[in-house]
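Nothing in this text is a laboratory measurement; each read-out follows from the coordinates by a stated rule. The shown structure was predicted, so the numbers you read here are calculated from the model rather than taken from an experiment. Cβ atoms are built from the backbone, for glycine too; each structure is taken alone.
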Structure 1
C-alpha cells in the first residue's frame, strides 16, 4: 500500500511539473528575463545628475540597431518595474538592442525627476544619445529612440538637434492642457456620467487647472490641496508644454503611433496634428493600432488608464501572457519598421 501511494504521488508530481514546464515554455513567462541577452551597465550625466542604465544587446548579432527608451510619466526605473521586458524581448528577437535608464532619483540614478522640465528631459535624452554614439562597440550601429506618452513632449525638441536613425513615439500627446482634459473626460465617462455632465465637469476642471498652473511665472500659484507639493511644482513647470513648434522640423524617420482605445491621449486628435506637420518624403508616418490601449496593450484585456487600476488577476495575466498582452501584431509592426529604416543609417 505504501509503495502504491508513493508511486501515485510521484506520478502526480511529474504531471504537475510537466504542466509547469509547458506553461513556462509556451506562455509569456520567458519574456520576463534577459538571460539570452548581453547586458551592460552604462552611466552618463545630465544637469549634474548621474544617470544609470542598462545596454541590452541581442547575442550573436554584430552592430544591431539600438533604441533609446524614453519613459512616460511617473517614478520609473530602467525596466519600469519589469513591465518593459516583453517589449524589450520582442525587440531583441528582431535583432534590436535597447538602452534604458533609471529616472533621476529612481533606482541608481541621482537627482529628482519631479524637478525636471520637459526641456530638462530633452537634454537628458541628448546626453544619453551622445553616450551611446560614443561607445566603440556600437560605432556601426544605427541609434534611434523609442518613447512613451510624456515622451511626446521630450523627443520632438531633442530630434530637432540630432538626427537619429529612427524614432518611435507611442501614445504621444502634443498639448499638455488638452491631454489633461481628455484624460479627465475618459475618467468621467467611465463613471457613467451623461455627456452634459461630462462636458460641464471637464470645463470646470480645466478652469481650475488653468488657474493653478496656467502661469508658471506667478509668484503666488494657487495650490491644489489634492496634490503633493513636489508633484504640483512638476505640473506647474510643464503645464504649458506643446510639441507643435517642433513637429515639422524633426529629423530622421519617424513612426508616431497611438492605440485605438487610448484613454489617456486622444489618438485621432493628436494623429491629425502629426499628419499636418510630418514630412512623408522623409519616411515620417503615423498609425493608429486597432484594439490597443495607451501603451499598446490589447484593450480587450487591459482597457484601463493606468496599470494601478488592474485587479490582481490582470497582473497575473500580463505576466503569463508576456508579449501576447499587446495588441495583435503591434510589436512586430514596430520591430519590422525599425529594421527597415535602420538599413544603411548609422
Structure 2
C-alpha cells in the first residue's frame, strides 16, 4: 500500500457512543487503528468533535442555559479535557499529538491559511499527529466553520491529504432514511453530488453533534474537488480505518475529481491574477524548466511589483519571457532582502524563515 496522508474525522456520536459521556474504550480502539497505519508509514490527522460533550462530563453535567457563552465555556473546559484524553491514548503507542484549533478566519485569510498549512506539514514531517477541532471557545457565528465535517474537509486540504474518512453512527449514505425505511439501500459510490442526492441527506438525530449527512455531503464535495478521496462509514465497524485505507469497499465512497497537485496548480492558473514578477538567472531557469526544481532565492536577480506572502507571481527570465507562475513563500519586501542569497542565509538575514525556497515546485506551474 502506498504511503498516504489520511484525515480521520470523528463525530460526537462516535466519541460518546450515543451517551452523555466520552467512550474511552472505543476511542482507544480507534487510536489503535490509527497507530497501526502510522507504523506503516502513513501520515494521520485526527479531526475531533466532542469538546462541548467533554466539557459537560468534566463539570459533572451541570444544568446550564443554552446560550453561546455557556456553550463556549463548556468548549473551553472540554478542549483541554479532550486533548488530554487523546494525548494519553496515543501515548500508549508512544505517539505524540499536536493540537490545532481553527476557525473560518484562519482558513479564509491567505496568510493565516499558509501559516496553518506550514504548521500542519511540520507536525506531519516530525511524525506528530495533528488533533484538530474548531475553536469553539472563541468562535462566533461569523467566524465558525459551522461543523467539524466541513472543518475536516478544509483540514484535509491543509494537509494535502489523499483520503478523508468521515466516521459516523451510520453505515454511509442510503437511498432513503434507513431508520424509517427498511428498503433503504446503501449507496456504495457517488460520482456526482446533485440536488437529488442532497435531498437524501438528513439532519443529525443524536442531539449530541452539529453535523448530519447534509454536512458530510458538503464536506465530500469540497474535498473531492481538491483532489481528496472521501468515505463516509460507521465508526463501529471492526478495523474500519485500516480497511478504508486499503481501499476496501466499505461505506459510501466519493472518488477524487483530480489529484491534489492538479487541483492546486489549476487554482494557480485560474485564480487571482499575478501580483508581481520574479526575474531569475539562467541557472535557475534550467533548474526550474528541466529538473522540476523549486525556485531558490539564490537564482533570483530582480523583483517587479509588490506582493504579499501567499500571492501568485510571474516567473520570468532576463529577456522578460514568462516561464511559470507560482505562489511565493515570501512577501516582496522580504524577498528583496534575500535575493541572490543562499537558502541557509535566510534566517540570519530576516530573523525568521518560511523555508529554504522562494517558490516550491508544488506551488509552481510551468508555461
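Laid out as a table, the results:
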read-out	value
Entry that produces 22.5 once mean count of other Cβ atoms within 10 Å over residues 86-93 is calculated, selected from 1, 2	1
Structure (1, 2) behind the derived value 1.2 of distance in nm of label points 7 Å out along Cα→Cβ at positions 118 and 150	1
Parent structure of the calculated result 22.5, 72, given that Rg and Dmax of the Cα atoms in Å is the read-out and 1, 2 the choices	2
For FRET efficiency 1/(1 + (r/R0)^6) of positions 62 and 302 (r between Cβ atoms, R0 = 35 Å, to 0.05) computed as 0.05, the structure of 1, 2 it came from	2
Entry that produces 14 once relative contact order in percent (Cα under 8 Å, 6 or more apart) is calculated, selected from 1, 2	2
Read-out distance in nm of label points 7 Å out along Cα→Cβ at positions 30 and 238, computed value 3.7, structure in 1, 2	1
